[in-house]
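Structures follow.
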Structure P
């Protein structure tokens, strides 16, 4: 059962925003998302938090400047997801703009696991780097950094993940979430942290007089990659991140983005000139992630770094094909998961731990997410990790910080989880195959101690009613052009409608004609209810998004139905 709750939009703040020149509807939506001053709506680069506020960023800049000046060989070691791929591309492209001798290495997740492990350091050493720069990883790589230090390789860590009780002995660590960092935004993605390091490096070189007779590197050229990684990694879109994403989208729309991003948008059927944040999250991100899930993220990074449109298109096609393969694998896994879950009294459980020996290790995170969405419980899906081990990927619900729950479990039973890491909503872990049932029971016990029955009820937050007069193409365009995402969700309205007509579209979607009951004079408006094949009652209460719809050259407004109360 899903309960509907309306977001609170304080009247005084709504009025204040309106007085500042923001429309009544947008004032309502923004105030319900924590915006209280028009300054918080700025999308200018000048409004970004200064790079020198990021703890150790100036020290990082001095070390990078010295490495470039002395022509040291830099090796960027990234992560295998979209944030890691974009962060790697930003590091390589950005450092090369400063004249650095730099290359990259990204671990195959199935052979080396996550982070700067001792094994990755030994692999990196075959390229004889003087300096390893981590992006989107490293804060937990205590052992790997120790091995690098022993080999005489300097390690510079850029990361955004939460630190453990012990941090690595790196030459420098830049991470807004490290202990003692006072940077106002804790929500930078890995790619955002690396971009900030480059801003700091440019400031340092500027101070050293490096640009008295030459032009400074234009770091805005990297913003399309920063936007992509930020949206794809589902970090909270606070004021600072919204600026980064908006500025990146502007470059994409203006045709000033990398060949790789343009090629990935086009192969997904999206127009770069009309790109929105949702396009990066739902179309580009998954195709980029497919490389890391099924193969090697090197392919994705090469696409982002492509020097020509021809190379980018060829690489984007390979990523597109991998994504189709990933979707097929996921569908098979989903089917077997549904069969397994049919035998379980899920209503009596607070968590779901599930394992099948033939599941693909690179897709279990997506599977866990799908099961969580369906059953609204924390889910951990496991796959065979070889050598008697299981690799797990978890997704959580509001109310349960998944990494903290795993940390609590590891304290209760120190030998049960071999290693783990992650965030509030997502985490990864490794256990022994023989311990699966014990883990399942133990995780359930921990989750029960942290959640209540009320937490297991899905809650859909809406923005109240939308007047029939506001259901226009112009307003839909305005809403679509605003940056929405994690922590700053797109508007979801809730109203009563008369169902004027309905038909099945492509055998799996419901196409509707609706009239708002709040206004009997309202015109019939088109609506689509994806993955719904049962006809609705003649009157419905529905949560929906207002969207534009272009078909056969005709531009119309459309409601995207997300939930119908029954």
Structure Q
């Protein structure tokens, strides 16, 4: 059993989305983007159905944002929606998997991007269409199925012959296909229909020689989808970039205004800028897209948190995921997001959640706890360190310290003790003289010592949620320290300056955790040579020496 009484791990394990993973869509920005894409499909379908569409019923959609922001997930989610499958057939192409890129490989990928289910449905629809013509004795339709006098004598029907054709037990009469459909369809459409009837429509890549041929075939296929399946055609091209062949190919597709078709291009801001520099005409067309979907902000805490929770909600069949559990998990996600810039994207956060869920399941606990997250980061990201950490604190230790210091008074106490330890250690390695006793009570001084030049230094730690109280405490400390030559005040009050020999040093949470991490290693006699060097750097960074 997985946490929250789930019967499976709700989070995807693959580094890139799959159709199954993409069934779930969380986050307001992603949902807004989904609504825009559905609006595009619905609007185009309604106009095509009513015969009122313009520009040959073509729409251009661009989806843009950074790597890991959920663009591919959004595309695959859209592809799997019933609202889309009811009104469109979809071809998804990942350009990063195509090499070399040329017009033939791109066209081949677009044909391969259609599902086998689509190919089967289209073939069935075309064969049924021809069978109905044969049953109405239209033209030479019966000859398509090689239906003759002996078939009628033996009681074999045209439906039987059509079934044989679909089972590949009968070779159709291709001349009869041309004769029967010549007045209704173009030569290009008839060529594709013959391949469809064979169940080999993707083989059309071998029949095209020029870019003009490819565009004609794409237009024909889109028309056939509308004619036989009553559906639009949606081409999704992912990882679109400034590759010359790709850009020229897409330019031709856009210029052709394929009938009853929507073209969705998915790329990053950097790729978009590369296209702007390399091909102004294509960039101009992208700028004039019918729908420009920018999922900016998809990596905000609010968005990522909703996505993380949505996966559990989706698989919570028993509705066991209570509000207090949502709040608890959201708080843990916030800690990871706030403290580790490396995890401020959807892909990385989902990877952490997947492994943390597996960890919790193996330990048979009811929720994803801090240890599950701690173990995940330690095992999955063993070499990752906190940015800006002088002590090079491992993430697993950072989480433990951060977890144990949620209370401001505990944090202040930990920093006070750590500063004392750091001064003692600086004395042990000969950087400062022996610390003095702080006999005065209530003066706010945490440690006193002399530097190598005999200057008497006092250090006070002032950490408070209410910065006004911090300033008051700092002021009181300044008034009571006439007995020292120099006062260093370590504070989170985000103030500057210092007067009468005092120095105000702002320390952020990362610096505080550096101090506590050093203190833990020092007390446990775990200091190594690298730790010693970093400890002195830490002391210098907060003006202790």
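In terms of distance in nm of label points 7 Å out along Cα→Cβ at positions 51 and 155, which of structures P, Q is highest? If we compare distance in nm of label points 7 Å out along Cα→Cβ at positions 51 and 155 over P, Q, the biggest value is for Q. In this comparison of P, Q, the computed figure 4.4 for distance in nm of label points 7 Å out along Cα→Cβ at positions 123 and 299 is attributed to Q.
Thinking of P, Q, which structure, once mean count of other Cβ atoms within 10 Å over residues 171-178 is computed, gives back 21.9? Label of the source structure: P. Given a value of 18.8 for mean count of other Cβ atoms within 10 Å over residues 187-194, point me to the structure among P, Q it was derived from. Here the read-out was taken from Q.
Work out the source of 17 here, i.e. which of P, Q gives that when relative contact order in percent (Cα under 8 Å, 6 or more apart) is computed. Matching structure: Q. Figure out for me which of the structures P, Q the number -16000 belongs to, where helix-only ellipticity at 222 nm (-39500 (n - 2.57) for each DSSP H run of 4 or more, over all residues; to 500) was derived from the coordinates. The read-out was computed on structure Q.
For the read-out distance in nm of label points 7 Å out along Cα→Cβ at positions 83 and 427, a value of 7.0 was computed from one structure; give its label from P, Q. This value belongs to structure Q. Have a look at P, Q and say which one yields 23.1 for mean count of other Cβ atoms within 10 Å over residues 67-74, as calculated. Comparing all candidates, it corresponds to Q.
Can you spot which of P, Q the value -0.58 was calculated from, given it is log10 I(q)/I(0) by the Debye sum over Cα atoms at q = 0.08 Å⁻¹? Corresponding structure: P. A value of 0.80 for FRET efficiency 1/(1 + (r/R0)^6) of positions 243 and 347 (r between Cβ atoms, R0 = 30 Å, to 0.05), calculated from one of P, Q, originates in structure Q.
Between structures P, Q, the calculation of distance in nm of label points 7 Å out along Cα→Cβ at positions 107 and 147 yields its largest number for Q.
Coordinate-derived values only; no laboratory data. Note that this is a predicted model, so its numbers are computed, not measured. Cβ atoms are built from the backbone, for glycine too; each structure is taken alone.
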